[in-house]
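Values quoted throughout were computed directly from the atomic coordinates according to the rules given, and no laboratory measurement underlies them. Here the structure is a predicted model, which is why all the values come from computation and not from measurement. Cβ atoms are built from the backbone, for glycine too; each structure is taken alone.
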Structure P
Amino acid sequence: MFDRQLAQERLLIGIGGNLGSGKTTVANELRRYGAKVIDADSIGRSLLRKGTAEYQKLVRAFGREILKRSGEIDRKTLAKKAFASPAALKKLNGIMHPPLLKKIKEEIANCREGLVVVDAALLFAWRLHRQMDISILVTAPDELRLARLKKSGLSLEDARQRLKMQGSDTKFWAEADFVLENCGSLAELKRKIRALWNYFYSNRLERLKAKRNSSFAHGA
């Protein structure tokens, strides 16, 4: 089932979603099907390495208390400081988002064939979904997202604060080609992902793209 042919040389799929939504699970399942995944979190971690320009800016902005004894940035400490207030989060985003977006776009340009997935929480907030062939918003009820964040090791207080700072994703629903509701079991989610994968390789995809192009042409 992994050797089917796309109708075009490269199909670019963008996956966005708030913390705890399950977007990375969706991206990893598509990776299992053979997709190339561009992982924004992984790129972000590389920008935090000791000695990078972003590293220096973050230490100046948030203080040396964000560092481990080794001198590397402690991501948990940095996140706790950044999510403490809107101003702090804006400061973090101002440092990290421009180079992160630049790296993502460079990786997209280097992937010229096959099924390519961009896994980025802020896909829609960055308007990056407009550069995708297909955009998917992964969503889940707040109580489920909270439980997943707690399971990942966050305290209840920190998990609630991060969900509060991110806000609702409902404003992006109308902009997504697909809204994937992840409110059931993992098996159910995998069935939905399989259905999407089949869609990517069907003539229905061509009809969707034609409809979208027609809407753009008429100024919709």
Structure Q
Amino acid sequence: MINYTLAINMAMTIDGKVERPDGKWYGLTSKNDKAKMDYYRSQHEVLILGKNSIINDNPVIHLRYTTGNEPLPLILIRKGTLSPKLNVFQNTRIKPLIITTEERFEEISNDLKDFATIKVLGKNNISPVDVVQYLGSLGYTKYLLEGGPSLNSIFFENNLVTTIYLTIVPYLIGEKKLSGIISGNTALPNFEMKSWKLESIEQIQDEIFLKYGKEI
């Protein structure tokens, strides 16, 4: 495995929720958080996005609140496809890269070949280990994952995440079925033996910005 860093960036309510009851995230983060998000993006070479997060939030992914290098948008699509009208294709300064499977290639190519570069990794599933190795073969070593809890879980389960950026936002939702930053079907193996080290903490108005790294 190449030497790399892979960070996740998530915002979470005081009671640990990363989504609204309608499954979306709009309206809960401030301009300060958006500026931090852009700063994190500018420090990485590749921005990894999941299909569901793009559909739910239609994020604008180019830098708006800071200057710096634009990361390559990388979209993982294991099932279904995406509309070329989404912001990730229409409002980006770098042509996205899509990683998909042999099973999905034809449909995705028909829909998006004019809007993205498309790469097949796997027959019917996408291994996050293969994704990291492929990015390394292209010369990239700094990755930022902005997926949802399910996609986060896959990378954590494979012990690929090296850094956690977490914004605590000043809201309480309370609905127990809503997800935290990861939502796998089982607990991470030996989680009590793999603690994370708090590397920095910053308060801006009513939000708290945390950075965790792996405990060595």
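Structure summary
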{"read-out": "Comparison of P, Q by relative contact order in percent (Cα under 8 Å, 6 or more apart) - largest value held by", "value": "P"}
{"read-out": "Parent structure of the calculated result -16000, given that helix-only ellipticity at 222 nm (-39500 (n - 2.57) for each DSSP H run of 4 or more, over all residues; to 500) is the read-out and P, Q the choices", "value": "P"}
{"read-out": "For distance in nm of label points 7 Å out along Cα→Cβ at positions 36 and 68 computed as 3.1, the structure of P, Q it came from", "value": "P"}
{"read-out": "Read-out volume of the Cα convex hull per residue in Å³, computed value 131, structure in P, Q", "value": "Q"}
{"read-out": "Identity of the structure behind 2.9 (criterion: distance in nm of label points 7 Å out along Cα→Cβ at positions 92 and 116, calculated), options P, Q", "value": "P"}
